[in-house]
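Next up: the structures, one after another.
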Structure I
């Protein structure tokens, strides 16, 4: 309740309307706390943009006579020319590098990445961009954030899947927003697969179609990580997305190549995002073995000493929190 009151105190409906930030999509029925967070997060991004004099974007991103101004977006051409959505030169370089290396069946949307200030994908690059192509920095961050992870050379990846649509994994197009690959020796790898959330909330999902569901159930049961009765509490619920992302990590551990000796799926969200805080708590109760799943707040990662450069921490806090 205190978190909710603090969010509401920092929000003005009039300010949201004047900043082109009042949208029904931010209302979550029956969840005032999450609604308050989503509305404040959108307004914050608009105010960050306005404070820098950046031109307002629209829906759709390409504009046009029927387009709606959206305060939490940048004008697309300006965004692609300047990289203004990114808080550091390293993050911008990581974006350009990743876009120059498209992967088969990827679902990375360039306009959203460049121009949507509220999207969790630009946040992912902003949070981890300093680790891209910087092995020592990546290893230092892993030690700060996940001291129990295997040691070894670390490689930062974005929008990463070991094999989209590959039936030896999940047979779908799932990918981690970010991943840190660890070379742990002897030809073996470890992996920290990361899903970032910011403005989003956990939504009830449709039950997967039969062939896909069969594979998901196979990976789940083979893992031995889940408690009895987990299926009724996950499939077709707001926990399903977390489950499917977790399964990607579990499928890597089960791959017949034996290449991945250690893996963990990490769900990251703002401490003020009540929806994912609740979902993470509920998901943990389904696990008898939690070694392959972790939920952390983005606030906590930013605050961790020695993980990120001080200037990047300051810019992340100013931008998002």
Structure II
């Protein structure tokens, strides 16, 4: 069916470029400002939609100009938005992003995202169960994440968790996850393993397998991806490109994995696809502005002879 439902956050990103990150109490001058649709949930929804999936979004926005623009952008990217609720008297979530040489520092104010409640997802259970894959992150109340995961599992829907922002997670919760896509920092908080190398990541994969997760995919930025495939733990490097902005790279990767799995592709092909999508994302500024289309992915594959 290739149907994906994303339950998660919608934020407006306020981005400024600098030559260096400021110290505490210091004011420095930026060299460029932009406003870009974001939020990990919305990013992943747009990423999957641009790659050809049928995607629906469940989330909350405020009744303000940021919320209006976020809905407009989702609609323009063919994401179904009938289950995005407008919350009165609470502002739409925002993310303050500082960029330096392709790296970023981010502070998020959840705003209306905090209103995405257990009752909200319970009321939408009949809709959720008509999808192939549920994608969730951790920018909404955790009790809501727990409940929607249970709804998915009760109905035989695969669950893909991108565990960001990072937090400790119980073994009972992790055992319900089919696919997890942490980066090094998130992986360390979940496993206690300081992931600095490929070998560290392989140890973390083994530990997460023992917790009952079926598919672990650890993203390591320029160091590539480490994941389990059959009886092997595999490391795949990333494609070399000029890195402009790493914002939403993990979101695009997760969206690509969900699309590939929903199409029945094996994990090796899914990771290859995710690697290309994540690579293309870092070549542009912004969150959703940087997410590649399927045509751009196919062009990249053709040009590189992949």
Looking at distance in nm of label points 7 Å out along Cα→Cβ at positions 78 and 190, point out which structure of I, II has the largest value. I
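15 is what came out when relative contact order in percent (Cα under 8 Å, 6 or more apart) was calculated for one structure; which of I, II is it? Before the final figure, lay out the partial values.
Numbers: I: 15; II: 18.
Only structure I yields this read-out.
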Upon calculation of distance in nm of label points 7 Å out along Cα→Cβ at positions 14 and 214 from the atomic coordinates, which of the structures I, II produces 6.2? I
From which structure (I, II) was Kirkwood radius over Cα pairs in Å calculated, if the value obtained is 20.5? I
From which structure (I, II) was mean projected area of the Cα convex hull in nm², for residues 38-149 alone calculated, if the value obtained is 7.5? II
Assign the value -12500, calculated as helix-only ellipticity at 222 nm (-39500 (n - 2.57) for each DSSP H run of 4 or more, over all residues; to 500), to the correct structure from I, II. I
Taking mean count of other Cβ atoms within 10 Å over residues 94-101 as the criterion, which structure among I, II has the greatest value? II
Could you tell me which structure in I, II was used to calculate distance in nm of label points 7 Å out along Cα→Cβ at positions 70 and 254 as 3.6? I
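Figure out for me which of the structures I, II the number 23.0 belongs to, where mean count of other Cβ atoms within 10 Å over residues 262-269 was derived from the coordinates.
On the way: I: 23.0; II: 15.1.
Structure of origin is I.
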Could you figure out which one of I, II the value 16.3, 44 for Rg and Dmax of the Cα atoms in Å, for residues 134-237 alone was computed from? I
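Throughout, read-outs are computed from the coordinates displayed, never taken from laboratory work. Fair warning: this is a prediction, and the values are worked out from it, not measured in the lab. Cβ atoms are built from the backbone, for glycine too; each structure is taken alone.
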